[in-house]
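Take a look at the structures listed below.
What follows draws every value from the coordinates through simple rules; no lab data is involved. These figures come from a predicted structure and were not determined experimentally. Cβ atoms are built from the backbone, for glycine too; each structure is taken alone.
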Structure 1
Amino acid sequence: MTLKKYIPDLITAMNLVCGLVGVVFALHARLDIAFCCMLAAAVFDFLDGFAARLLGAYSDLGKELDSLCDLVSFGFLPSLMLCELMLTYRFDGSWICWLPLVLTVFSALRLAKFNVDPRQSAGFLGLPTPAAALLCGALCCYCCHAPLEFLSTWVSGPVFIPLLTLCLCALLVCEVPMFSFKMHRDDSRLLWVKRLTLAAFFVAAAVFCLAAGHHLSLAVVLGLLFYILNNLVYALFKL
């Protein structure tokens, strides 16, 4: 086996390194830096698949390694960040602070389901773990940078984060089709419209945040909520 066969696995391992560093920062209540680590992990998660396709270096080992790394970066890390966020809101005496850890369990179920389900080669059934993780991470980052804004006020209550956790857990294991940005030669025109619409919304959300003086993490929150709602509408009308 040539050296190039190991390049995708090395990139995947960098995903895990970023996730572990993010966990360390989350434990020290630096949720903003933890979110940056999560973003870096997401970049490596995208690049490993791209490198595997480019080099023709697919392997069962790489597939399993990818899932194990994702469980840390996009399963445990966002759960821990939500727990730490609740602790900052002085709920440390309540068991409800640890409820977000359930998200790790459902992320593991989601990843295992993806590995054995041949229907998810071109798209997803259920919310992909990186999307759920980035939504949680961006929310935590925004609350750190704008603790007095409207969204942070909602999040600071005892209901918002547990409710968000339960909703994300349900979305992770549901059978709702959700489109992917993984490109294939036979992608339909409608799929490209869905992708471009989401990309345009992300750009518009970023411009709005910059113009209104909001932290850019809010654009990530809005964009991922738009992605979820869009897919639910597409599923409802079978588009």
Structure 2
Amino acid sequence: MMIDKQAQLKQAAARHALSLVKDDMILGLGTGSTTAFFIDFLGEALQSGRLKNIVGVPTSERTAQRARELGIPLTTLDQVDYLHLAVDGADEVDPDLNLIKGLGKALLREKLVEVHARQFWVIVDERKLVARLGERGPLPVEILPFAHEATVRWLNGLSGCRAELWLREDGEPWVTDNGHYLARCWFEAGISDPETLGRTLNNWPGVIEHGLFLGMASGVIVASADGVRVL
């Protein structure tokens, strides 16, 4: 079966990330289409014996299910002191390697897992590189179902922000693996000060977590038509 060029780039980034994995590692396993290729390659390496004694901590129920199908042993953050390495995708990457993540609807578990990793490597294709976070798409925000309309109204009051509750095709709210709702926040000119916005979101009681991953990435593996490069 032929795959499109976008999928080929995602595969190239994922294969490069696999070279960072060594025997006896505890890995954070991200969520999303690019990371899905990494998990597939990891499963192949374990089945062939190229890698041994790998244990994964998944960032979503979807990732956990795929890992089990491939025979990748899983554990939880409660059972380990730290992760050697976490690998995940991103929706946007700025020149300082700050990220927007969470359009795969798993941002809370992703952030919680990846903050425990000694190294957090991001795998993307070149389309995800931006001059300023928020210029390509929305910032996802995980919110409490209680008074969610009030929280979305508050989000709309933030400078330059247009927010809405993230709905499924049937009109019902998306519910995360954690039982929360999601909002999407658009910033027409991008996010001018991600650090300040992150603190503002963290301080609002209706917000559970946001998709700004600031100062967390150890490096970013970028696949393009010219090859793979590391930032």
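Laid out as a table, the results:
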read-out: Of the structures 1, 2, the one that 15.0 was derived from, the read-out being mean count of other Cβ atoms within 10 Å over residues 17-24; value: 2
read-out: Read-out helix-only ellipticity at 222 nm (-39500 (n - 2.57) for each DSSP H run of 4 or more, over all residues; to 500), computed value -23000, structure in 1, 2; value: 1
read-out: Origin of the derived value 14.7 (Kirkwood radius over Cα pairs in Å, for residues 113-200 alone; candidates 1, 2); value: 2
read-out: Structure (1, 2) behind the derived value 3.8 of distance in nm of label points 7 Å out along Cα→Cβ at positions 9 and 49; value: 2
